[in-house]
1. Just checking, which of 1, 2 has the largest value of mean count of other Cβ atoms within 10 Å over residues 338-345?
2. Ranked on distance in nm of label points 7 Å out along Cα→Cβ at positions 10 and 170, which label among 1, 2 comes first with the largest value?
3. Using the calculated result 5.6 for distance in nm of label points 7 Å out along Cα→Cβ at positions 106 and 226, pick out the matching structure from 1, 2.
4. Can you tell which of 1, 2 yields -9500 when helix-only ellipticity at 222 nm (-39500 (n - 2.57) for each DSSP H run of 4 or more, over all residues; to 500) is derived from it?
5. Using the calculated result 16 for relative contact order in percent (Cα under 8 Å, 6 or more apart), pick out the matching structure from 1, 2.
6. For the read-out P(r) over Cα pairs in 20 Å bins from 0, in percent, a value of 20, 35, 33, 12, 0 was computed from one structure; give its label from 1, 2.
7. With mean count of other Cβ atoms within 10 Å over residues 90-97 as the yardstick, tell me which of 1, 2 scores highest.
8. Assuming 3.7 is distance in nm of label points 7 Å out along Cα→Cβ at positions 322 and 378 as calculated from a single structure, say which of 1, 2 it is.
Structure 1
């Protein structure tokens, strides 16, 4: 039996692991980038090395019998869904949630207004990110959203480049950070502090950044009945509020950079004619039920850079049904559903299945559920019957005929070795190579 797993992030790799350990199954992990590991490599902030260490665990999956890596292959372009049906008995789509949600406010598309996704991709050295996308010539930046990604963006903006130079951050990013003019970073949330989505660990890290004052207005920490209930039920929220209260009681020390946490402020418009000049915030108040209502008070916050970080959503997969509202593929226990009926041989795992929720470990249970459905369908005869014996080499022949430069596991190991060598030459463990041509050269395909 042959299965294709589309995407090499945690959800795809955990699915491949369960399949390989079931026995009698060959798994091709098909990844559109030359490098594996998805958001663990290109979404986790470079200074979060402990989280990124999960790569060592994920790496072992590629050593399992029957598991093969096919990098630099894009499904929908290099291989169609029909191609996959011909080459594999089943397909698990684990392509994640690739785009950000919009604010839908005036001025959102002005020059200087970006999604957090773009900034994260840039500082993580994503192959699709423009090297010169950011200059950081702004003196004030506004990050809209109060989740962990927003906190990551704010932390990278506020940190001095020298404190990031020990990470695997690409050289061109460090060069821009060294020339950064940023003095003030504002993190803005529409609701109250008790409704913020960041974790306490991420929050505390903001207070540990050298040469940065963290500023919180005590008026933003007001609680209502719903907030009190939420705090009573969650020790994590209580810890968050303790940290925020401590900062609210501090007197700023006049440090070179300031990081402002603003709650109860709804972004109403990005201001400016051609470029960002500020953000208009509408003051909100808690409604007693976990939500907020607008007040008559608005304030214009001067800024030249804006990042929206209000969530992610999946993109449609050619040939599969798609729930536009929720940004996921309809499914039942991982089986893709079209009009309520399972599509034979097609499955989903990870964020394209459940939406952008959970932590890295959440994907293990998610993947097990999907693989259990697949194996159940195999045993019951619900999978499509192949017209002929499937040849593992045929998919490589198809890709070669189409001029696709496939990065196999040996190619990724060459990239890995090149990044380690580059880092060691600079006195750090690793320095990321960014840009697809450079990666393919490192993979010894150019």
Structure 2
């Protein structure tokens, strides 16, 4: 319940220099007074001034020496009275401090409850609240930058601008609904249609960022496939920038899939090194080959490595939409006879940058040198809301062009307005809020 005072450890589990315990709610300062002993008590201290003291247990035994800061409502993260206690980072001592705080009159916070309260008190809209977890979970600098932009309110501002455009169209229609005998004259209808089409274009531009958002938040799985000794493990090491996989001239060295995370062009990748694809009687290697095929079939992108130094004819595709890469070109004297593919050498590093550029072009749909998107990319929830809004807006335009009554047009526009509002939480339901904040970590 929102009226209750909540508490939780806000720092990650494990040993560290510091652990932060948060308390938020109407009784937050009273709880702090109950457990804190120092020259000043929290309820009489100047706001945001750091106090030094000790946290005491129920038996008045010292639990930890801490720094305590008070944030008064509404100038706090949650919009409520909030206290942060910074103590030593051991898991036992942090748990004991939290236990004392809970015993003094607070309850354990649910995952995401601090940020949920920030939303409910108008400190954040839903897009900014979601950006908090995007920023925490960012795996690359590009993802962190996009999350920071969303946290700063860029997406929320774009959504509110879109809502304003649709609201203006609704208001325009209200005049004709109030005076039905007048009808919508051609000139006014044209102005209204252009306004609605402008909103539709704005919607389309936001929806176009969904793919970028998926890449940044979920990453891309990249499977390295090919015959034994084609250089898959060597390429894995090149992409990672360190030696992760064993490289050997002996065929069949890789028996199982090896997965590692890499950042390519600022996007998070899950690179999968697979066993060499060939017919074999060895039951262990055969299982590795089967796993390699499954990994390749489920990956977002498949790189087919070919030994360019081997005597072979045209490359026969193994998988649909595979990216053919010709390795060991440093051993090839006449490159004019090479089959079609991207020439590289894992031994010398030749062509690796070209390969990375081709991978990025494949997954982003942008060519090298093409301008990168300068907007905060939407997530799956935003996309679903905006797609529904797009359908209602398209229906409204069609009804207007068919000279249907303004009431019917207005129904579709109001539905579109509600769908867009869901993105920032203006039309959010309790079920939607519960689903969003349950994915947060406890203490945030």
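1. When mean count of other Cβ atoms within 10 Å over residues 338-345 is computed for each of 1, 2, structure 2 gives the biggest number.
2. 2
3. 2
4. Among 1, 2, the structure yielding -9500 for helix-only ellipticity at 222 nm (-39500 (n - 2.57) for each DSSP H run of 4 or more, over all residues; to 500) is 1.
5. 2
6. Matching structure: 2.
7. Between 1, 2, the highest calculated value is found for 1.
8. Label of the source structure: 2.
Computed from the coordinates by the stated procedures, all read-outs in this text should not be read as laboratory data. This structure is a prediction, so every number in the text was calculated from the model and none was measured. Cβ atoms are built from the backbone, for glycine too; each structure is taken alone.
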